[in-house]
Structure 1
C-alpha cells in the first residue's frame with residue numbers, strides 16, 4: 001500500500017478524478033492507521049502548545065478529515081476542512097457540527113471567509129505547482145497569533161525546493177522529522193508570518 005502511495009507523490013499533478021477514485025477504492029485508508037498517528041499527534045501538539053485553546057483550524061487538503069478525528073474537540077473554536085475530492089468530503093460531512101465544516105474546493109482558488117489560528121497543509125503542499133503563490137494567498141488569513149503547519153512525506157531531495165520556498169517567505173518556529181516503525185518518515189514544520 002505505501003509503495004503505491006509513494007508512486008502518487010512522484011506525479012505532482014494528480015487529477016480530481018484520480019483522487020475521487022482513490023478515496024472511493026479505500027486507497028487512503030492507510031492514513032487512519034497507527035503508522036500515521038505520530039504526524040497527526042505532532043500537528044496537534046504544535047496547535048495546543050502554540051495557541052491556548054480554543055483555536056481555529058483551516059485544513060487544506062483535508063481528505064476525509066482524519067486530522068479532525070485526532071484533534072481534541074474541546075480545543076476547537078472552529079475547524080474548516082477543504083479538499084477537491086467530492087468523495088472525501090462526502091465521507092467527512094458526517095463529522096460536521098456547529099463549529100466543524102467541510103467544503104469541496106480547489107485550494108489554489110479557494111478564498112477563506114474568516115481568519116484562522118492555524119492553517120494546515122497536511123500532505124497537500126507538494127501537489128501544488130505554485131507553492132509560493134498559494135502561501136502568499138493564505139498567509140493574510142492567519143490571526144495575529146496564527147501559524148502555518150506543513151507536513152510532507154520526507155523525501156529530502158525532492159522537496160528541498162518547497163522547504164526553501166517556505167523558509168524564504170515565513171519564519172521557521174520549529175521543524176521535526178519523524179519516522180514510523182516501517183521506516184517511512186515525515187517532516188512537520190511550523191511557520192509564523194514575517
Structure 2
C-alpha cells in the first residue's frame with residue numbers, strides 16, 4: 001500500500017514541484033542566452049496576474065462567485081498557480097540586491113509546496129477511507145455497521161480537508177510580501 005501511495009499520490013506532485021525549479025532554471029537560461037533578460041521583469045507581473053486569477057477557486061469555495069464546477073476550478077487553480085509561480089520565479093532570477101523579493105519568493109515556494117502536500121494528504125485519506133469501506137462491504141457488514149466503523153476515518157478525511165487552515169496563512173504571508181515588494185518598486189523606482 002505504501003508503495004502504491006507513493007507512486008500514485010506522491011510522486012506526481014514531487015515531479016511537478018521539481019519541474020517548477022528545473023523549468024525556472026531552463027527558462028532563465030534561455031532568457032540570458034538570447035539576451036532577453038528584460039523580458040523577465042514583465043514575467044513578474046504576468047505571473048502575479050495568473051496567481052490572482054487562480055483565486056477564482058477560493059472565491060467560489062466561499063460562495064462569492066459561481067462560474068464553474070468546483071473540481072474544474074480547482075484544476076484551473078493548480079495550473080494557473082504553477083505557471084504563475086514559474087513566471088514569478090524566473091522574474092526573481094538570482095539577484096542578491098534586496099531581501100524583500102527573496103522573502104516573497106521563499107514564501108511562494110512554501111505556498112506551492114503546501115498546496116501539493118495538502119492535495120497529497122487529502123488524496124491518501126480519501127483512498128484509505130474508500131479502501132476500508134470496500135473491505136467492510138466485502139466482509140458483508142450492513143450499511144449501518146459500515147457507517148459506524150468508518151465514523152472516525154471519515155472525521156479524519158474531514159480534518160484533512162481543513163489543511164487549508166495551514167495553506168491559507170502561508171498564502172496570506174506570500175501575498176503580503178508580494179504587495180510590499182510591488183509597493184517598494186513603485187516607491188523607489190528610478
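No lab work stands behind these numbers, since they all come straight from the coordinates. If you're wondering where the values come from, they're calculated on a predicted model, not measured in any experiment. Cβ atoms are built from the backbone, for glycine too; each structure is taken alone.
Computing FRET efficiency 1/(1 + (r/R0)^6) of positions 18 and 130 (r between Cβ atoms, R0 = 25 Å, to 0.05) gives 0.30 for which of 1, 2? Comparing all candidates, it corresponds to 2.
Could you figure out which one of 1, 2 the value 0.65 for FRET efficiency 1/(1 + (r/R0)^6) of positions 98 and 154 (r between Cβ atoms, R0 = 41 Å, to 0.05) was computed from? Don't skip to the end; give the middle numbers.
Details: 1: 0.65; 2: 0.30.
The read-out comes from structure 1.
A value of 1, 7, 12, 16, 16, 14, 11, 8, 5, 4, 3, 2, 1, 0, 0 for P(r) over Cα pairs in 5 Å bins from 0, in percent, calculated from one of 1, 2, originates in structure 2.
If relative contact order in percent (Cα under 8 Å, 6 or more apart) comes out at 23 when worked out from the coordinates, which of 1, 2 was used? Could you put the intermediate results ahead of the total?
On the way: 1: 20; 2: 23.
Checking each candidate, the match is 2.
Computing helix-only ellipticity at 222 nm (-39500 (n - 2.57) for each DSSP H run of 4 or more, over all residues; to 500) across structures 1, 2 gives -28500 for structure 2.
For the read-out distance in nm of label points 7 Å out along Cα→Cβ at positions 26 and 114, a value of 2.9 was computed from one structure; give its label from 1, 2. The read-out comes from structure 2.
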